[in-house]
Structure P
Amino acid sequence: MGLFITIEGAEGSGKTTVCKQVTEKLLKEGYKVLYTREPGGVKIAEQIRNIILDVNNTDLDPRSEVLLYAASRRQHLVEKIEPALNEGYVIICDRFIDSSLAYQGYARGIGIDEVYNINMFAINNRLPDFTILLDIDPEEGLKRINKSRGNEVNRLDLEKLSFHKKVHEGYDILKQKYPNRFIVVNANQTPDQVFNDVYDIIEKKCKEYQLCKNSKNI
């Protein structure tokens, strides 16, 4: 059995960059690694992603949004994540259930427990083995996004600062609610410092789970 790692954080926390850097280094070290993302990761889930993030879909109902994320997550899990876990891969997943809990459950006001129950049905109770939270101040995160994103804009970028502050509060609640699963990394540091902290955590976990190095990759 493999190791299911999710990396979470608000906008501008550097998740995607760190996920790819960690994946690349683990591959060089000889681990069997799969990098994937949410929403998306497989064809059907990517199609759902396009609906969710389309800037023309500002009228998307919050409960519909929750259900779309859950549907995307289900397809991603059964088609890509579970088969790789069964083959002993280390999975580095950019977002998973906790994004829905923070964004839709808390920031959208639907309720963390309500969104949790919907998602547990979708993923059949398959939570990550552990989750790394890149904790960043909302103002700093948005500043980074505005500086680096260029012309790329998705529906979440249209949200006000108050929404992103609620997302940050949501993650604060989650790390206290699930202390045995969450590992917090200060994302206000330099990118190199964040990468080093994240890689050290994951490397130790790979050894703890006694995952063998192998040249085979996806």
Structure Q
Amino acid sequence: MGTLNTDAVHAITLDLDDTLWPIWPTIARAEAVLADWLGQHAPLTAALYASAETRLALRAEVAQVRQDMAHDMSLMRREAIRLALTRAGEDGALAEPAFDVFFAERNRVELYEDALAALDHLAARFPLVALSNGNADLERVGLARYFRASVSASSFGVGKPDARIFQAGAAAAGVEAAQVLHVGDDALLDVLGAHAAGMQTAWVNRGEHPWTQQVQPHVTVASLRELCALL
């Protein structure tokens, strides 16, 4: 394992999904709310869209056609719904309100129990920049006050592990990449991506997973509370 140089940390970029909140329970609730809405407004589509296998196939089809926008989770979701509507012979324009229903629920996250205290601690000491491949809206989630900026794959145009999005995060914090500690849960997207961009890295490993990559994180923590104690 690497060694974290806390003196060199002047800003923090922070992943969101599965770092501040668990994402899959959130997505499951949003899928259920969307299914209910489709059942009321587009029942043929609801029947088609009920299968997880079909939903994945629709997303893959959209991604193949719109490879230039595969980083944009909102667009992928909206267009997959539109494709389902048209395949079912219903009004494709319903994709907009249907996505709005999904997206509202997607932003009703349940934070990990240490998240708010960690954000209070970190934001009081460092400029924080959200850095995410997901499409969470920090204003809707209620956490925007902690962050100097938010850089997402959909808004920036490329996602992690591309070095450019990490560099954009450093620029948004007003520092060089070498002065940033990137904090996230994903070995490839967060740790290896940030390391390649010249940042220090903190791997948030809440599930005691083994580290299998050759490049090591500068520090591994089991919680954000543990990270705060180090900083």
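Things worth noting here:
- Which of P, Q yields 0.15 [FRET efficiency 1/(1 + (r/R0)^6) of positions 93 and 189 (r between Cβ atoms, R0 = 25 Å, to 0.05), calculated]: Q
- Read-out semi-axes √(5λ) of the Cα gyration tensor in Å, for residues 29-100 alone, computed value 26, 11, 10, structure in P, Q: P
- Computing distance in nm of label points 7 Å out along Cα→Cβ at positions 69 and 85 across structures P, Q gives 1.9 for structure P.
- Identity of the structure behind 1.3 (criterion: distance in nm of label points 7 Å out along Cα→Cβ at positions 125 and 173, calculated), options P, Q: Q
- Entry that produces 4.1 once distance in nm of label points 7 Å out along Cα→Cβ at positions 61 and 205 is calculated, selected from P, Q: Q
- Test item: Rg and Dmax of the Cα atoms in Å calculated as 18.9, 60, pick one of P, Q: Q
- For the set P, Q, ranking by relative contact order in percent (Cα under 8 Å, 6 or more apart) places P highest.
- Computed 2.7 for distance in nm of label points 7 Å out along Cα→Cβ at positions 5 and 165 - originating structure among P, Q: Q
Since every read-out is calculated from the coordinates, none of them should be taken as a lab result. Since we're looking at a predicted model, the values are computed, not measured. Cβ atoms are built from the backbone, for glycine too; each structure is taken alone.
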